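Enquirer: Okay, got some structures for you below.
Bear in mind that the values in this text are calculations on the coordinates, not laboratory data. In this text, all values refer to a predicted model and were calculated from it rather than measured experimentally. Cβ atoms are built from the backbone, for glycine too; each structure is taken alone.
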Structure I
């Protein structure tokens, strides 16, 4: 071909080049030594290996490690919050299939978390970072900019408003705590590890004795 297909909007079935010029990549197919677009999108050529691919226009968003996503909290357990991922943060496009993600208690915020109920409640919308994909999607809200972005009152279900490090219900006045996105010190009490009395209980459970 005389014209490079790089960055060109192409239609399904459009000729991109020959097998002598390029290596067929994602979104293309080869037929009789010629490479064609398999879908509507933008053609891209990798200069390293001369692979040509087509990036779909209006493609279904994929969840990748490191992505920022929006998720709805469905259930809060003792060790994790179970969420439904509703959108990818970069595009805010809806993710089909309602994939499930989890926030482990150790990834809820920076520091020790005593109970996840102080950080999230069912119905909350959170912004989180994807730590792992595959058979299970693991999320984190540990950094300052991540956490709850929308929450409802657990008494009357009205949308809560932010008041300092807490949330206040404009309807019934109920106050609640969450790990709020962008609000330092929000959520439950934070420490570097389990409280001393818990350590002592664990020691007793394992038959240990206190020294005086």
Structure II
């Protein structure tokens, strides 16, 4: 019995005969594609509206300190988005379809544009809407999309497959709560810069009133 106990001990298991190379531990299996992660598609696609506070941190190589801003975001499926930055300056971006309105309140400036005139801008905004809308089918066509479960969330990693995103973005990492609510979106660029947007106080699937629609989603 003592001999069996010794053979079963970690020390005995670690002994390797002289001249014999130890085998490396097996590599963990790669994370599965997003569309094969049970429950992910259902939760992600179940969000029709979103209200949340956000904090955006931009780490830029040429700057000594990160740029940090905060505010609130409002989303309505499929293509309505309003981001109101409240600190350090007041600015809002309203997106409806391909129409965008940018208002810099502190500077008294307002600009409207059509994303159809810029392939890069159109691709960036379209990808943001796909993430917010939980369009895993469309994301999987544009990215190598893998997912890993965490204690109460999923972590999705998206590596772009097509231009123009392949010329700008190295990867995106999306942290999604089990109820489908976004917690964090991190974008890592090829030049080493990155942006991390964290969401708190999120409320999903509460319909917007008519006054809210006019206030948030008028391009």
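Enquirer: Suppose you compute relative contact order in percent (Cα under 8 Å, 6 or more apart) for every structure in I, II: which one lands on 22?
Expert: That value comes from structure II.
Enquirer: Another one. If you work out mean count of other Cβ atoms within 10 Å over residues 81-88 for I, II, which one comes out largest?
Expert: That would be structure I.
Enquirer: While we're looking at this one, here's another question. Computing semi-axes √(5λ) of the Cα gyration tensor in Å gives 49, 22, 13 for which of I, II?
Expert: Details: I: 49, 22, 13; II: 44, 20, 18.
Clearly, the read-out refers to I.
Enquirer: Looking just at mean count of other Cβ atoms within 10 Å over residues 105-112, which of the labels I, II belongs to the structure with the highest value?
Expert: Once mean count of other Cβ atoms within 10 Å over residues 105-112 is worked out for each structure, I has the highest.
Enquirer: Now a separate question. When distance in nm of label points 7 Å out along Cα→Cβ at positions 153 and 177 is calculated for each of the structures I, II, which structure yields the highest value?
Expert: I
Enquirer: Using the calculated result -5500 for helix-only ellipticity at 222 nm (-39500 (n - 2.57) for each DSSP H run of 4 or more, over all residues; to 500), pick out the matching structure from I, II.
Expert: II
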